[in-house]
Structure I
Amino acid sequence: MNPINIQFTYSAENLQAANKLHYKKNYPVRGRILLWFGILLIWTGVLFMMMKGIEGHELMIYTFIAYGVLVIGIHFYIMNTLGKRLFKKHKNHVLPIDIEITDQFIQLTANENRAKVKWNEILKATMNENIVLLYISKMSFYIFPKENFKGNEFELFTSLVKEKVAETN
């Protein structure tokens, strides 16, 4: 296989897509814990309303329901802005990264810094039709968005990932 060379620059959108895919595929419960807690609070308020009636318990019932709605709102805010907030926090450290992909390794170069990752050092891969995440630890991953590849290079890359990485989802 001829090496695939791409240049990658982080954007808020691809960080958001990467984090969304990361939580959806690897931590489906942890990524939705606030959502389930909010639903539980609303359900508790509704149950109290049905069991005790509304009279005399309005404050408690409406507090459970209001907190449930608030927690669900916080969940959606966090999940829909995580990548944008990460990008804003680290925008001074965002440099173009030159990436070379071969059968033996992936080499990443930014400024004078160079990292060579052999395929056997990659723990797992998570992918969908637009992005590939390669994990070097349980929570650290490299992002490979489809938009950085030319022609059919992204399809070649995903087939190489499926061949070289033992755990792929």
Structure II
Amino acid sequence: MISAVDQYLKTLLTFVPRNAANRFTKDYIALIHVPAVGPEKVYSLVLDENQPLLTVAAYKSAVWEVVETLGSDGASKPELDALQAQVDRKHPALDYLDSRTLSSCENYSDGRAGLDYYLMLWQRDGESGVVECYEPYSREDYSWSNVIGAMQVLSSQFEYAIK
């Protein structure tokens, strides 16, 4: 039986790129946003040389509340809106997502419940990392702001187009 915490993480990590062997594949960035209030959002970008692929999953209600209600069987899944779109490989927002910026994002695990939280898993140019940050905009770490802003810019053009 899977615990509620494991089910929560499994649900959010569903959109992290991986292959059939459950390994992370190619260069990618997966950014999970757990807001202080409201539902989570997962941004995933596979950085294919020819055509980067963006996936955005916006949950309709807070995943933790749904998982707690459903129990550990996980038979039902939280509702979400998802989009997937190919991004022009020359999109200017991609310039903010280089390996130097990604590796500059420091861990800030000094938070608590009720604060904005981001978890980023990434692999780029032979480097990789898993970092977390509470309240990134209140820190003087501009790498986090660049990554979050770039992912939001990429997704916003497609989210606007489908509404």
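Annotations
- Comparing relative contact order in percent (Cα under 8 Å, 6 or more apart) across structures I, II, the highest value is found for I.
- Comparison of I, II by Rg/Rh (Cα atoms, Kirkwood Rh) - largest value held by: I
- Ranked by distance in nm of label points 7 Å out along Cα→Cβ at positions 46 and 134, structures I, II are topped by I, which has the highest value.
- Taking distance in nm of label points 7 Å out along Cα→Cβ at positions 102 and 150 as the criterion, the largest value within structures I, II is that of I.
- For helix-only ellipticity at 222 nm (-39500 (n - 2.57) for each DSSP H run of 4 or more, over all residues; to 500) computed as -16000, the structure of I, II it came from: I
Values quoted throughout were computed directly from the atomic coordinates according to the rules given, and no laboratory measurement underlies them. All figures in this text were calculated on a predicted structure; none of them were measured in a lab. Cβ atoms are built from the backbone, for glycine too; each structure is taken alone.
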